[in-house]
Structure P
Amino acid sequence: MPALIALVFGYLLGSVDFAVLVARARGVDIYAVGSGNPGTSNVLRSVGKKAAALVLVGDLLKGLAAAAFGVWIGEVTAGYLAGLGAVVGHVFPVWHRFKGGRGVATSIGAIVWLSPIWGAMVAVSWMGVVAVTKTASIASIVAMVLLVPGLLVFGARGIDLLIAGVMALLVLARHAPNIRRLLSGEEQLLTTEQG
C-alpha cells in the first residue's frame with residue numbers, strides 16, 4: 001500500500017507544471033510560444049532567465065519532494081516509485097490536459113534524494129554539458145543515458161534500478177523530437193530572448 005500511495009502522490013505532485021504557472025503569471029501561454037513545450041528551456045527562450053530559474057527549481061524540488069515522501073512512508077523502493085510518478089505526472093499532467101514537459105529536472109531531483117552523491121554528479125554534469133554545447137537536449141540525453149549505470153555503481157539494485165530505467169527511458173522518449181532535430185542540425189541553442 002505505501003508503494004501505491006507513493007506512486008499516486010508523486011503523480012499528482014508531478015502534475016503541477018511550474019512552466020505553465022510561471023509563464024502564466026507573466027502573461028504568457030507557454031504552449032503558444034517558442035517550441036510550445038512547457039519546460040525550462042522554452043521558458044528561458046520565451047519568458048526570461050528569472051522565470052526559467054523558478055521553473056527549474058520548482059521541477060527539481062517536486063521530484064525531490066516526491067522521492068522524500070515515498071521513502072518516508074515506505075522505504076527506498078517507494079521513493080523510486082514516487083519519483084517515477086512525479087516524472088509521469090510532469091510528462092502527462094492531469095492538471096494541464098496531459099500536455100507536459102520532458103521530465104529531466106524532475107528526474108534529477110528525485111535521484112538527488114535517492115542517491116545524493118550520484119544525483120549531484122548528474123546535476124553538475126548536466127550543467128557542464130549545457131555550458132559546453134549550449135544545448136539542453138544534449139545534456140539531458142547524456143544525463144539519462146548515464147542515470148542507471150551510475151546508480152548501479154552507487155549501490156542501487158533490483159527493482160530500484162528497473163524503476164530508474166523506466167524513468168530514464170520515458171525522459172529519453174520525450175526527447176525523440178530533439179534527437180531528430182539534433183541529427184538534422186536544426187536543434188535550438190539554449191539562449192534567452194527576454195530579460
Structure Q
Amino acid sequence: MAFQYLPGATAVGIVARDGVILASEKRLSYGGYILSRRAKKVFRIADRIGFACAGLVSDMQSLADLIRAEIRILELELSRPASVRSAAKLTSNILIYHRMYPLLTEIIVGGYDRDEGYSLYVLDPLGVVLPDNYTALGSGAEVAIGIIESGYRKDIGMMDARELAVKSIKAASMRDATSGDGIDLLLISENDVKEEFVPVF
C-alpha cells in the first residue's frame with residue numbers, strides 16, 4: 001500500500017516589545033502514521049537568530065545546518081554579528097537557487113540585531129521574503145493564526161507572546177492530525193536566548 005507523503009506541521013513566530021518567540025510542535029508523520037514524536041523544527045542558527053519551520057523535516061534540518069555555516073562565514077568576513085534581515089536574505093537566495101527542485105519547507109526567520117531590533121521574516125519554499133510582526137505556517141496555520149490575531153498587540157511582552165504562541169499551537173494540535181506531541185520554543189531577547197519544551201496534553 002502506497003502513502004502520499006504530505007508533510008504537516010504548525011510553526012509560529014511573534015515579535016514582542018522585548019523579544020522574539022519562535023515555536024513549533026514536534027510531530028513527524030507519514031500519511032496517517034506518526035514516525036516520531038520528537039522531531040526538531042526550531043533551530044538556533046546564529047547568536048541571536050533562529051528558524052521555525054514547517055514541511056519536510058530533512059529539508060529544514062539540512063537548510064538550517066547550511067545557513068548556520070554560511071552566517072558564520074559572513075560574520076567572520078564582516079567582523080560583526082549578522083543581521084536578521086541578512087539571514088533571511090541569505091536563506092532566500094539558497095531557496096531560489098533550489099527552485100527547480102525546491103526544498104519542501106516554509107521558514108520563519110526571527111531574532112535580534114542592533115540595526116533593526118527585533119524582527120521576523122516569513123519565507124516560502126521558493127524564497128519569497130515577507131517581514132511581519134507575527135505569523136503561522138504549516139498545516140495547522142489556519143487555526144494558529146486566528147488565536148494569535150485575537151491576542152496580539154503591538155506592545156505585547158515576551159512572556160505574554162510566549163503564552164500566545166503555546167496557546168496557538170495547542171489549538172492547532174487539537175484540529176490538525178499532523179501536529180502535536182509537544183512544543184519547542186526559542187525565546188530570543190537582546191541579552192539572552194532560551195530554548196524550552198512545553199508538553200501538550
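Quick check: -11000 is what I get for helix-only ellipticity at 222 nm (-39500 (n - 2.57) for each DSSP H run of 4 or more, over all residues; to 500), calculated from one of P, Q. Which structure matches? Numbers along the way, then the final one.
On the way: P: -23500; Q: -11000.
The correct label is Q.
Comparing relative contact order in percent (Cα under 8 Å, 6 or more apart) across P, Q, which structure shows the greatest value?
Numbers: P: 25; Q: 30.
Max of relative contact order in percent (Cα under 8 Å, 6 or more apart): Q.
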Entry that produces 21.0 once mean count of other Cβ atoms within 10 Å over residues 40-47 is calculated, selected from P, Q: Q
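For the read-out semi-axes √(5λ) of the Cα gyration tensor in Å, for residues 16-87 alone, a value of 28, 15, 7 was computed from one structure; give its label from P, Q.
Working: P: 29, 10, 8; Q: 28, 15, 7.
Source structure for this number: Q.
Taking 18.2 as the value of mean count of other Cβ atoms within 10 Å over residues 72-79 derived from one of the structures shown (P, Q), identify that structure. Walk me through the numbers on the way to the answer.
Details: P: 18.2; Q: 11.1.
Source structure for this number: P.
Throughout, read-outs are computed from the coordinates displayed, never taken from laboratory work. Keep in mind that this is a model prediction, so the values were computed, not measured. Cβ atoms are built from the backbone, for glycine too; each structure is taken alone.
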